[in-house]
1. Which one of I, II, III has semi-axes √(5λ) of the Cα gyration tensor in Å, for residues 4-155 alone, as calculated from the coordinates, equal to 31, 15, 14?
2. A value of 2.2 was derived for distance in nm of label points 7 Å out along Cα→Cβ at positions 100 and 276; which structure in I, II, III was it taken from?
3. So if we calculate distance in nm of label points 7 Å out along Cα→Cβ at positions 172 and 236 for every structure here (I, II, III), which label has the highest result?
4. For which of the structures I, II, III does the calculation of relative contact order in percent (Cα under 8 Å, 6 or more apart) return 9?
Structure I
Amino acid sequence: MPGWSLIRARQGHQRALRLWRAGRPARAQSVMERAVARYRPGDERAAALGALGEMQAARGRYRDAEETLRRAGAPVRLGDVQRRRGRYAEAERTLRAAVDSADARNALGVLLKDLGRYAEAATCYAAALADAGDDRDLRASIHHNLAGLAYAEGRLADAEAPAREAVAVREATRGPDATEVAADRAVLATVLIGLRRHDEAERHVVAALDTWIRRHGPDHPEVAGCLNILGVLRYRQGRVDEAVRVLRDAERIRTTALGPEHPEVAVVRNNLAVALASDGPTVDGPAAAKIRRSANAARRRPSLG
């Protein structure tokens, strides 16, 4: 019969998961931390550490998540967090050393797409989809990523169907207010902007932004991602002053969360520089030039990152 400490650890573990599903992420993380402390070393403690690391990553606490997931022995999630932190070489080593699985191949595909190795990414996604079986959530993630790959390659017509599939499946499995659905909506909005269907794109990105702010507050990295997409949309709509304001917010959040040298910061800085350069007589020329010099990527489409 399990001892009292183990019983309390298990109860705390389950309570933390319920709190997370109820939309109380800070409280859920705190309860999970206590559960981890009560578990003795072993499989149950590793599972709790993995759940804690995923909570930290979902809240944008990537440094903490990396350490926790390393302790958990969760290489797929660890590699994904390393990618999010911009440590691509380390992420690739971690993911290639992971047990070969659909989940690992999907995560590796995302990294390879970010590195511009599109053919390799496509191979990973195809293998992941073939092995995903009945895991609807994983299949939705792969469709999400296939949309991102098609978008990155400029195949906008090919990107729309998997983006819509991801939203539809995830809404059915997670509910319309889940952050996973918000992430899928952001990708779909990006594709729709490229297809010049701005009204529908706006509905999706505004809904995604609202979900992220309600669940994780206004300074989460995914809030910045949605603001970047919204800023590009405003620019395409000719609402340049709004675009500049929104993109400045995105730059501030991403710089604080990810650091000034992160590739995703470079993307939003480039978008901001484009908007500033288009702002007629009110443009701040020196500011625009400084931002332009700091951008490492010349992209005029919103980032899917």
Structure II
Amino acid sequence: MVADEERLRGALRVASALGEAHLGADYFTRLVLPLLERWARLAARSAEEGSEALGAPLWISLSGLPGTGKSTFARLVTALSGPLFGLKSASISLDDVYLTQAERAELARTVHPLLASRGVPGTHDLELLERTLTRLESAAPEDETPVPRFDKLADERVPVQDWPIVRGRPDLILCDGWFFGTEPGPLQSLVTPVNAREAAEDPDGHFRAYVHDALARYQKLFARSDEHVHIEAPSFEASVAFRIEQGRRELERRGRDPSELEPERVRYFLDLFERVSSWQRRKRPEWIVELDAEHRIVAVRPPRSG
């Protein structure tokens, strides 16, 4: 009991230092600490049972609509895994490997104008992500792996010289992405626009067909993970509200006025995510974290076997 209380106090201190003081004890006692404890056991078992793959990292994937808190969860797990559980962790997001503005501009010119906007399947550099993951998984103790980062406010990839460095091979790798684990929906579903923006800006369905086909290229990546956690918003509209609040906190962290964020622009941006979000039918064993409209945890459900 004392150890649990000490871990909770440590977790709350780290959350405050990372600008996440709004997260209460319930978030850690119901979600972060139990899963970290589980992954520490699994990582230890993997090391004990390995031969040539001794010490192979445990690979955790995370999904959830924008604003649900996947990246926050990954950042906290990475920060807490060492001091509380003795694990070396590394995290990377699909958001970190968005195509550059120039690359998306070329897609917009050659495929469809909507591909200038980041976010949907087909706007990520999957080769960069795969190379980074492979380097992390096979790293020797003295190896250094630069991990890509993306500046969302600048809408541009961070320069390589400013990427964080992971030394050696991590025990735990976390990879998050809002549509991680999602499979392409039925072709028939592409016929009808899901919202006014699709109807106005993709009347012939060319953009949504491209996104549908691009999503198939992510499936090999999705299959790599050992465990998956999905954070479930009560609705797409709730996710939009979560993302607005998240954006305001990010502006505050950077010393900017949170009123700079315009809710209608967030909604316009996320309109392109709505179709793929409708394909997120859970087919694989995974942890489900259910949220209510106030972003509180309603339930944490373990994977169902089979």
Structure III
Amino acid sequence: MRAARQQMCIHLSVPEDLVLEWIADEEAQPGYLLSETVLTNIIDLYELALRDRVSLIMWQRYIDFIASLARSKDTDVQDTATAVLGSGDGILLVLRRAIDATYTHYLQSQALWSQYCDYIEQNIAQAANKDRNELIELLQAVFLERLAQPHTGLEDTFAMYSEFTTKYNEAHYEQQMVEANKMVSNTRAQCKLRDSFEDSLINSEGSWYAYAQYIDRLAKDKRTNPNEISMLYERALVYNCYIAEIWTEYISYLDGAFDDKSIALKTAHRAIRNCPWSGKLWAHTIHFTFVQAGK
């Protein structure tokens, strides 16, 4: 059964609910936490799902799974997890990957981001002085990065930053909050623009037309992070993944927006896994394969 599933994954995009069923099958095996093979298979399934789509639900499941391994009090489970994952901080690594993949999701990125901040702060409380200062600097940078990014939890983020500054840098509180407020004022204006389009999306039931209008408007604003437009394409494809024309437009956008052509190539590979009948998508894949190879 596992071999058949692996063959299927080579050629086609696997729906998220089906991947979750496969993960549940692996977890149903007796003593699965003690088997390097089974743990590897579970991790591979999460990675497969996250390669095929941007899914905040799947990222949360993956984070919870890695955290359950890291926090297990069973030494045998710990040894198996270390053999599969290595000895680094697996929770921090997967949280950072999740943030990098989802931080531009206007509506849903705040929950994962908050977990990342909470985890860093937990580490600050436990760290020695040198490591503690490095973690405080990291969290400061994480807050400032977030305050510049439009998202629905902006006011909550600003309040959290105020608490953070009071706790860890009270001597410079006023200066830092004045600087942050300037940044937040600009971000608020960007949020106001997005809110009207987000309301339209709620009523559109995944309509590509609603997403296309949103994308077109943000693309005209030079302040817009290209990754945010990429996220809008990803959100649209959740509902429209079998429409080859959307993939084609998305790939063309990536080609123009990013110097790194591997981004367009990876997306083209995803596209043909969803729409293997599209000659145009195959042509894109071949083209970017040659571009990547320098030919």
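Any read-out appearing in this document is the output of simple, stated calculations on the displayed coordinates, not a laboratory observation. Being a predicted model, the structure only gives us computed values, none of them experimental. Cβ atoms are built from the backbone, for glycine too; each structure is taken alone.
1. Structure of origin is I.
2. Working: I: 4.9; II: 2.2; III: 3.0.
This value belongs to structure II.
3. Of structures I, II, III, the maximum of distance in nm of label points 7 Å out along Cα→Cβ at positions 172 and 236 occurs in III.
4. Working through the options, I get structure I.
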